[in-house]
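Next up: the structures, one after another.
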Structure 1
Amino acid sequence: MAAQSFLEQRLDASTWPIAIGDIVVLLAFLLVGTLEHWPLELILADPTIYLYAAGPFVLGWIVCAPLVGAYSPGGGSAPNSSIPLAIRSWIPAAIVGLIVRVVAVPDRGFDPIFAAIMLVGGAVVLAGWRFLYFKLR
């Protein structure tokens with residue numbers, strides 16, 4: 001039998017419901033944050049506002065989560081493995097998002113309070129979602 005590639009070892013097809021939920025809760029979390037600074041009417045009139053807010057962090061998640069193992073064979077089997085993997089995946093994903101945001105989004109500097117909110121808030125919503133997933137399953 002051929003050896004599995006690194007990504008094949010990190011991706012388990014049975015974790016797709018968790019992956020979809022992760023993206024949905026991150027998008028919701030990022031929307032709530034965006035709505036704290038922009039009125040909904042303006043976001044609906046110019047969706048790039050939300051794209052600039054959410055895009056860097058979703059990109060960070062899509063890159064980091066599989067590499068860290070958020071969707072590995074053990075990552076979707078039980079909350080005691082899935083929740084810590086989500087948190088461990090979110091930390092580098094948020095850092096990537098913060099870097100992309102500072103570099104690619106015009107007029108965005110680095111704000112330590114914003115960084116802390118992103119790190120803690122993202123970890124909380126991901127952990128909460130995964131906890132609910134296993135409770136309701």
Structure 2
Amino acid sequence: MPTLEFRSQYRYDHAESGITVPIELAYGADRIKLQAKVDTGAEFCLFQRGFGEALGINIEGGERRTLVTMNGSFVAFGHRLSMRVLDFDFELTAFFPESPDIRRNLLGRQGWLLQVRFGVVDYDQRLYVSRYDD
């Protein structure tokens with residue numbers, strides 16, 4: 001039977017909706033810590049506009065995309081930055097919504113899921129993670 005090995009594990013809180021993990025975003029010398037949800041259905045990593053502004057990012061100066069959700073669509077802008085998740089560093093294009101009313105922070109496929117191997121044992125509230133190439 002095949003086995004998977006993981007370099008890191010994280011115990012998340014069942015009291016929160018979804019699987020929430022601490023992350024750090026970096027843009028140049030600026031850094032900000034926040035909480036983000038693991039979202040296997042999200043195409044991109046998306047963070048609240050205010051976090052991008054706090055990093056000094058000109059939100060509308062990035063790659064413009066219309067992102068589609070189950071509830072509709074919205075415009076977001078992509079920017080290259082660094083992200084630290086559970087002691088792993090990643091370079092990615094992260095998206096920030098045009099509207100400040102979108103208040104989600106999501107770890108999606110592009111930028112995070114495609115760079116990791118991960119497993120979930122929800123009963124134990126455990127997330128297991130390794131870099132894909134480890």
Structure 3
Amino acid sequence: MIVADTNLVSYLLIDGDHTDLARRVYERDPNWRLPTLWRSEFLNVLATTVRTKVLSHEQALAAWHAALRLFGGNEHDVGGELVLAAALRHKISAYDAQFLVLANTLKVPLVTGDKALVRAATPVAQALGEFGSGGGR
């Protein structure tokens with residue numbers, strides 16, 4: 001089990017430079033957990049990709065439905081007090097802190113493509129490439 005951030009979900013479901021790495025992470029551990037925030041963040045990614053013509057509206061809808069099938073039952077609420085404390089302690093956004101708090105609560109790694117988050121929250125936050133290549137826990 002891992003906590004996957006929205007970057008990782010996006011990399012898995014929207015073909016791009018990091019899709020192969022995201023697939024390796026999924027093959028290594030398909031039990032991805034996410035805070036409920038991921039839905040809003042992923043919808044924003046999808047809306048942006050449609051506006052910038054990376055995806056069509058239909059492709060974005062297909063990615064949304066695929067995400068719900070894969071991860072819709074793997075969501076967790078996280079406590080606001082813990083999120084605020086983690087955001088302040090690690091100097092990260094409250095959005096990123098939700099993923100970090102969930103990883104700490106579940107005692108599993110947070111796998112992300114966000115290099116700044118990895119720097120701020122190592123060893124819990126692990127780089128996509130590190131985990132995907134078998135270097136993470």
If distance in nm of label points 7 Å out along Cα→Cβ at positions 16 and 112 is computed and equals 4.5, the structure in 1, 2, 3: 1
Work out distance in nm of label points 7 Å out along Cα→Cβ at positions 80 and 104 for each of structures 1, 2, 3, then name the structure with the largest result. 1
Have a look at 1, 2, 3 and say which one yields 1.11 for Cα Rg over 2.2 N^0.38 Å, as calculated. 1
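Can you say which of 1, 2, 3 returns -1000 when helix-only ellipticity at 222 nm (-39500 (n - 2.57) for each DSSP H run of 4 or more, over all residues; to 500) is computed?
2
Since every read-out is calculated from the coordinates, none of them should be taken as a lab result. Bear in mind that the values here come from a model prediction, so they are computed numbers and not experimental data. Cβ atoms are built from the backbone, for glycine too; each structure is taken alone.
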